[in-house]
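Any read-out appearing in this document is the output of simple, stated calculations on the displayed coordinates, not a laboratory observation. Computed from a prediction, not measured in an experiment: that's the story for all the values here. Cβ atoms are built from the backbone, for glycine too; each structure is taken alone.
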Structure 1
Amino acid sequence: MLIKSIDITNFRNLLSLQTDYSEGVNVFFGDNGSGKTNMLEALFVLCLGRSHRSAADSVLVNDDSDIYRISGIIKNGESEAELAVAYQRNSRKKISLDKVPIKLSELYSSYSAVAVSPEDSEILAGAPSVRRNFLDIYLSQYSRRYLQDLMDYQKILVQKNAALKKRYDFQPYNELIIESGSKIIKSRMEFLRLTGEKSYLYYSSIADGSLMEIEYRPSIIIEKEDAEIEFIKEAIDKSLIANAEKEKILERSIVGPHRDDIYFSINNYPARTHGSQGELRTAALSLKLAIYHLLSDIKESPPILLLDEIFAELDNKRCERLIEGFSEFKQLFLTTAVEPPDFLKENSRNFKIDNGNIVDIN
């Protein structure tokens with residue numbers, strides 16, 4: 001997958017920007033606050049219709065405008081198309097492919113992007129909701145079936161919570177939660193197993209033999225990592241029965257995959273409490289690179305890779321190992337507030353970003 005060009009209007013501080021990109025590495029260089037991160041965010045929104053930073057569309061619109069629009073020419077396999085995403089305040093987002101309206105969910109089956117940012121340390125050290133959000137973004141790209149199961153589950157959850165608040169009979173929704181929730185949990189188990197295997201290798205390579213491990217921790221008791229779907233259904237059913245009275249008191253659903261978590265360890269210690277900033281950044285990067293390769297294996301063409309200030313808090317040795325591997329990526333975009341190393345500049349397309357404007361400096 002290649003983004004050949006982009007046209008951005010009123011997206012954060014990018015008021016009117018048009019440029020084309022190259023295969024391989026594209027570097028955005030500029031001061032903090034110049035718009036580098038906004039450029040990466042715009043690329044992610046173009047591919048998937050949402051911000052990788054979990055920002056609402058209303059926040060993405062420039063303060064002096066009521067609408068943002070991002071369009072671009074994307075090559076996917078042998079086909080090339082114009083993709084556009086537009087949003088107007090107090091209105092619905094509109095997505096089109098060659099000027100024909102499409103659903104947001106359709107993007108996930110055709111396009112893919114992996115973003116690495118300083119905030120990714122929160123995946124390891126932040127709240128469980130951050131980890132679930134991360135999982136949903138990338139597993140939805142990996143499996144369209146998962147995306148549909150997730151959307152179904154979220155609708156069921158809203159309906160059950162409404163029934164609990166109004167003290168209606170909520171039992172009919174439990175059967176739906178069992179059916180839909182078990183599929184989500186099974187998909188997460190398999191995806192995190194694959195991600196863990198690959199991220200382990202990446203972390204060991206970048207961090208000179210150090211260890212990183214991932215463990216999926218569903219909110220229900222599942223003793224086997226490879227549990228069959230019927231076993232998962234039984235486990236959800238038992239937990240729903242055990243927590244029925246508590247759910248009535250709390251007036252909200254507390255059983256299901258919306259309560260799941262992921263446990264990360266670095267060198268056999270909990271990453272959340274023992275990881276340094278450098279270790280957390282390296283672990284998050286290894287996690288995203290692993291996902292990049294999982295998506296590459298199943299997509300028509302590899303995802304685009306977006307790296308925001310990845311050199312911050314990484315020592316020189318880790319940076320060098322990372323740069324050495326850039327040649328394996330079909331198209332990569334990265335930002336840096338410091339002058340790019342000569343080796344990187346000589347093997348990339350370089351852009352200077354200043355106050356929302358972009359200049360090709362090659």
Structure 2
Amino acid sequence: MQARGTRTNPPNRFEKLVFEPDPEAGARDPRTEFLTDSSQTIISTHESPDISFRASVNPYRGCEHGCSYCYARPYHEFLGFSSGMDFEQKILVKPRAAELLRSELSSSGWIPQPLAMSGVTDCYQPVERRLRITRACLEVLAEFRNPVGIVTKNHLVTRDADLLADLAAFGAASAHISITTLDPALARILEPRASLPRYRLDAIARLSAAGVPVGVLVAPVIPGLNEHEIPAILAAARKAGASRASYTLLRLPLSVKSIFLSWVAEHRPDALGKIEARIRECRGGELTDSRFGSRMRGEGTAAEAIRALFKMAASKVGLPTTTIPLSVDAFRRPGGEQMQLL
């Protein structure tokens with residue numbers, strides 16, 4: 001049986017009814033359910049100053065990778081589910097994603113701009129191998145030459161190197177591979193259904209060889225658990241072909257606090273006190289901070305030490321920490337209509 005990121009299903013903060021499993025009924029069925037999402041739009045936008053993109057496409061809701069620290073878990077509560085086991089066991093799929101994307105890009109109201117895939121959950125989670133929704137969306141983006149930035153921790157992204165390379169020829173594609181640790185034993189329990197570290201490094205190498213600009217994303221940096229790996233991760237990524245580097249600090253919004261700390265208590269019980277204390281050192285005594293400007297990097301002496309370590313390690317291996325630029329200059333609509341330059 002393949003592992004899960006959490007064994008808990010905390011109550012949904014929006015629901016009055018709570019499911020309590022019968023302790024005499026045995027373990028809950030761990031099989032993943034795939035449910036159809038009938039959303040009528042596919043491009044989401046936001047106004048956060050902390051994020052480099054303004055629009056994103058999410059072919060899936062929920063994520064089978066099962067990372068206990070995932071900041072997106074609480075979004076599942078808006079769907080009536082739990083942010084715990086439900087988040088990785090009840091996956092909503094958008095079979096019309098490519099069709100909706102084509103319609104929205106064709107609209108005269110669409111202002112060409114980079115799209116992120118994905119802004120919430122991983123667009124290359126395991127079921128994508130079978131459903132190919134992300135690939136269908138990339139086919140549309142390649143036809144329109146609309147720029148896209150991929151963020152993933154799954155080697156499956158290499159399947160679509162051809163489409164990404166086509167877009168990259170116009171400066172319209174980039175990929176960031178998330179690497180949290182180089183330790184395969186830790187990766188298996190921290191990100192149980194994501195690709196192992198060596199495969200993520202291989203993804204960097206394959207995409208880079210195909211002409212796709214690739215960055216490494218050390219995310220999240222978990223104080224007390226993996227910040228000491230930053231130099232080794234950056235060195236390995238640079239050797240594999242990464243051309244940029246970035247990081248985010250662990251944040252634990254809402255129910256993610258209890259889910260992640262339960263994971264630590266189960267898998268790193270001797271380090272629970274240390275990890276929690278180190279997180280609080282970076283968050284003004286709290287476990288999370290939702291304020292723009294500090295939520296991605298933290299604050300205080302401990303957060304500054306992580307920032308300095310990352311900057312030094314990136315500089316040592318020659319990895320710029322700037323974003324990979326994407327161009328809209330080649331955008332086109334079917335029929336030959338070109339974007340009007342202002």
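Among candidates 1, 2, the computation of log10 I(q)/I(0) by the Debye sum over Cα atoms at q = 0.35 Å⁻¹, for residues 128-167 alone that gave -1.02 used structure 1. Of structures 1, 2, which gives 41, 34, 27 when Cα extents along the principal axes in Å, for residues 32-159 alone is computed from the coordinates? It was calculated from structure 2. Which structure, out of 1, 2, was relative contact order in percent (Cα under 8 Å, 6 or more apart) calculated from, if the result is 18? Answer by label: 2.
A value of 16.2 was derived for mean count of other Cβ atoms within 10 Å over residues 152-159; which structure in 1, 2 was it taken from? Could you put the intermediate results ahead of the total?
Working: 1: 16.2; 2: 22.5.
Derived from the structure labelled 1.
For P(r) over Cα pairs in 10 Å bins from 0, in percent, the calculated result is 5, 25, 34, 25, 9, 1, 0, so let me know which of 1, 2 that is. The correct label is 2. Source structure of the calculated read-out (helix-only ellipticity at 222 nm (-39500 (n - 2.57) for each DSSP H run of 4 or more, over all residues; to 500), -9500) within 1, 2: 2.
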